[in-house]
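Each value in this text was obtained by applying a stated rule to the coordinates, not by laboratory testing. Remember, predicted model here, so these are calculated numbers, not experimental data. Cβ atoms are built from the backbone, for glycine too; each structure is taken alone.
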Structure 1
Amino acid sequence: METLYDVQQLLKQFGIYVYVGKRLWDIEVMALELDHLHDARVIDHKTFAHAKLVLTHEHRLEEARDKTK
C-alpha cells in the first residue's frame, strides 16, 4: 500500500466510500474509518499501520499545499 488510492480501494472493499469535498477532510475521515475497521478487528495490524502511514503522509502534503495558497 503506497498511495491514497490504495487506501481508498481498501476501504471500498468494506463498502466505505469517502467524499467530503475537500481532500484534507477526506483524508481525515478515511483515517477515522480505518480506525473503526481496526478496532473491530476487520483488518490486521500490518494493513492498518501501512494505511495510516500513507494517510499521515498525504495529510502532511495537503497541509503544506494549503499553506502555500
Structure 2
Amino acid sequence: MADIDTLKAEVKKLNAKATQAKMDLHDLSEELPTNWEKILEVAQTAHDAHAKLMAARKALADATPA
C-alpha cells in the first residue's frame, strides 16, 4: 500500500508541474511575438512534464488492484 501512496503523491506533484508548464506555454502564446525565441524551450518543458505525468499515471494504474 505504501508504494501506491508514493505513486499517488508523485502523480500529484507531477500534475502540478504539468499544469504550471501548460500555463507557461499559454502565457507565452498570449505574449507573442514578444519572447518568440522561447517557444521551443517552453514547449519542450511542457511536453516533458506531461510525458512524465502520463508515465506516472500509468504506473499508478498498473499498481492499483482491480
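Before moving on, here are some points about what is shown:
- The maximum of relative contact order in percent (Cα under 8 Å, 6 or more apart) over structures 1, 2, that is, the highest value, falls on 2.
- Of the structures 1, 2, the one that -30000 was derived from, the read-out being helix-only ellipticity at 222 nm (-39500 (n - 2.57) for each DSSP H run of 4 or more, over all residues; to 500): 2
- Structure responsible for 11.4, with mean count of other Cβ atoms within 10 Å over residues 12-19 calculated and labels 1, 2 on offer: 1
- Structures compared: 1, 2; top value of mean count of other Cβ atoms within 10 Å over residues 4-11, i.e. the largest, recorded for 1.
- At a computed 21, 13, 9 (semi-axes √(5λ) of the Cα gyration tensor in Å), which of 1, 2: 1
- When distance in nm of label points 7 Å out along Cα→Cβ at positions 20 and 36 is computed for each of 1, 2, the largest belongs to: 2
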